[in-house]
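Trainee: Just below sit the structures, each encoded as structure tokens.
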Structure P
Amino acid sequence: MRALIIGLLFSVLCLSANGQSVGEEVRYQCFCFGQEWVKGTIERVDGNNVRVRYGNMDNQVVTLPANSPKLRMGNAARNPLETVPMDQMQKAFSNENGRFQNAVQSFAHYYDPRFLEGGSGLPGSALWQTYMAELAQLDSLCRTRYRGITDWSSPGYIREGVVDYRYGLWCEVAANRTTIEKKARVAVANTVVGMGYSIENLNFGFNEPENPLRMEVQEMLWNREKWRAAKIAELKPRYATYGITSVPADATAEVEKRAAELWKLVERGAPNRFYKQPPHRDAAVEAFVRAKFTSQYPGAQVLKIGLDYNTWVQRKSLTYVESDEIFKYYKVNYNSYKRGSVLLKIPGRPFCQMQEWVVGKGSQGLVAAGMGGSGTFMRCE
């Protein structure tokens with residue numbers, strides 16, 4: 001009897017020393033059930049050995065030293081990628097409401113920007129209306145049968161940027177759908193409406209040598225309020241197409257920011273540029289060009305001017321008239337033109353700018369075929 005008591009006491013001491021007990025959860029490295037590590041339970045402790053059950057079958061049990069590298073003990077034993085079972089509500093929600101996933105994914109980004117944008121279609125489209133109706137149905141379910149539903153946060157299933165298995169989030173999106181829809185409507189409309197030629201005009205300045213500024217960009221920089229008012233008036237009917245009655249306050253913010261960035265490039269290069277005087281002169285053409293530029297830009301001064309060609313250059317163009325079974329008939333037009341440049345100083349704008357021009361000669365005299373349009377900024381010398 002004394003020996004038995006001593007033996008039991010020794011076992012208890014060993015158990016206490018090693019920190020393992022019957023019923024404790026462990027992880028066993030068995031490369032089974034499609035996993036490297038599986039959950040097991042300690043059935044027995046014999047000294048430094050533990051008997052671990054990792055399945056319901058008779059042979060799904062193993063005895064190993066407690067310090068075996070194939071065992072992980074305690075809270076640290078949990079495999080971070082191990083699947084967490086759904087609770088009953090999550091399982092029922094998953095079975096019944098999977099059809100709402102596309103609607104949630106399409107609008108979740110406008111609730112929380114961490115989620116990827118979905119394809120909700122254009123505001124007011126059939127797809128858009130279908131998704132909004134589905135979110136209303138989902139909201140009703142969330143408020144009744146699935147009140148208190150939570151995300152199924154099981155490692156390996158939850159992924160950044162997507163709404164899969166985030167059932168609590170689904171209900172939040174559905175509950176806030178009206179507010180979210182307004183944000184989504186504006187965001188989607190922004191991408192569709194765009195800023196038209198303003199983007200092209202900015203890209204021209206960034207991409208061309210010496211960063212010439214088209215006149216719209218110059219208006220953006222030095223007549224900002226006037227330019228913005230005109231742009232908003234242009235955008236208003238486009239936004240109205242998508243049910244947005246007023247243009248968003250920040251609609252022009254991005255192009256205005258890019259214009260400021262472009263000006264920094266121009267400002268760095270302008271002090272190092274000089275006007276290159278063209279080689280030819282024509283008093284009549286020059287007087288005509290000066291008058292056009294000063295009319296186009298009130299208060300502007302033409303400091304220098306010159307022509308690229310000494311004589312009129314003739315260009316032939318064809319105008320379609322009619323055709324028969326054999327021939328197409330065209331009217332041949334002969335146009336003559338001269339081209340050149342000016343060094344222009346416009347009030348209120350830093351530096352001077354070189355602008356190009358083209359003048360044509362027609363039956364009624366000189367014609368302005370092209371006056372400026374963009375300016376390369378440089379010194380006024």
Structure Q
Amino acid sequence: MHESLLKTALLQFRFLYLSSLFVLFMVLAFFAYTIEKERLIADETGKMTLRLSQLEEQLKNSQMYYSEEIIINTKEYKISMYDIDHAPVIAQHSRVPHWDKITWMDDSTLYARHNLSLYFLGVASIVVSKKIQTFPIITRLAALFIPLFFAMAFVGFILSKIAFKPARNAFVSIDTFIKHATHDLNTPIAAILSNARILEEKITEPSLHRFVRRITIGAKTLTGLYEDLVYLNFEPHSRIPKPELIKELIQEQLILLETLIDYKKLSVTTNLSETKLTIFTDDFRRLLNNLLSNAIKYNTPQGSITLILTSEFFSIKDSGIGLSKVEIQKIHERYWRGESFETGLGIGMEIVVRVCKTYNLTFDIHSTKNQGSEFIIRWPKSLIA
């Protein structure tokens with residue numbers, strides 16, 4: 001279980017790292033693209049200015065030698081010439097120039113305009129244009145940033161593996177200890193319970209039965225803890241879901257917890273339907289055991305417990321100490337326990353939440369401080385056998 005949590009944390013870290021790296025590279029690539037494009041436009045503007053000067057000189061020479069023929073021999077630029085009224089003398093452009101601008105971009109085309117100081121052959125202004133090719137910029141940047149991104153991603157992958165190795169080793173040690181400790185708990189608990197039964201049969205003095213009952217209650221509490229630890233830390237080898245009569249599972253848990261119920265002098269009211277669900281039996285045993293155990297432990301002496309089972313939900317209501325809104329929000333946290341004199345590790349509700357997630361159950365809590373709580377488990381129709 002700890003291994004799966006560590007893998008989840010590692011995946012989340014790597015996802016966050018890669019996402020941050022991707023955003024960083026996109027920002028850098030955007031700024032690099034912008035700078036390169038501006039540099040390209042500046043270079044092309046300089047070339048176009050030179051070309052405009054050459055065209056003006058050509059017009060001047062044509063007029064000096066009394067030639068009205070204007071020769072435009074270029075494939076690099078589109079060239080248009082206009083008279084003083086902005087009427088075209090030579091027009092290679094379909095769009096009307098921006099007469100208030102010297103240079104401008106229209107879509108991906110760069111334009112430059114030059115006003116002649118003297119009019120030659122009726123030409124007052126010249127406009128040249130060239131399509132700016134940004135694809136080479138994108139290609140160069142991609143060739144630079146993509147390999148760099150993958151290199152940084154690989155470095156991050158290796159570093160995250162190294163950084164998480166001590167945590168993995170610690171989790172493995174904790175898991176090993178818990179599994180060994182859990183295994184070793186079974187034998188002494190069984191010995192305590194069997195000897196408590198023998199004592200109860202042998203002792204005739206009524207006053208001593210109370211002490212034996214306390215031993216039995218403590219041993220059964222340890223049994224519940226043992227079963228919770230086994231459920232959380234040992235993966236089952238093979239499990240087959242099968243239709244189970246939930247009513248029988250509830251009654252089974254009531255019998256197992258009968259000593260605790262009698263000790264607190266609680267009254268239990270049941271209204272159980274013949275509902276069958278297709279489930280793994282052990283999962284629902286642990287769910288029911290933890291809900292019932294909490295209803296008993298956190299109840300008041302001579303309090304009440306009401307159990308309702310329908311085809312749609314299971315409800316357990318107690319007259320105990322209740323939960324505040326803050327406690328209800330924290331109840332899903334592992335090892336958290338509400339304010340109480342009762343002992344425990346606080347893993348019971350984690351098991352309840354885990355089972356609910358496994359079967360897509362809805363887990364609702366209605367509680368008022370110092371008045372009691374109601375826990376409602378609802379299941380999808382697909383589970384009904």
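All of the numbers you see were taken from the coordinates with simple rules; none came from a lab. This is a predicted model, so every value here is computed, not measured. Cβ atoms are built from the backbone, for glycine too; each structure is taken alone.
Trainee: Work out the source of -19500 here, i.e. which of P, Q gives that when helix-only ellipticity at 222 nm (-39500 (n - 2.57) for each DSSP H run of 4 or more, over all residues; to 500) is computed. If you can, show how the numbers build up before the last one.
Mentor: On the way: P: -12000; Q: -19500.
Attributed to the structure labelled Q.
Trainee: Comparing Rg/Rh (Cα atoms, Kirkwood Rh) across P, Q, which structure shows the greatest value?
Mentor: Q
Trainee: Taking distance in nm of label points 7 Å out along Cα→Cβ at positions 87 and 367 from the coordinates of each of P, Q, which one would give 8.1?
Mentor: That value comes from structure P.
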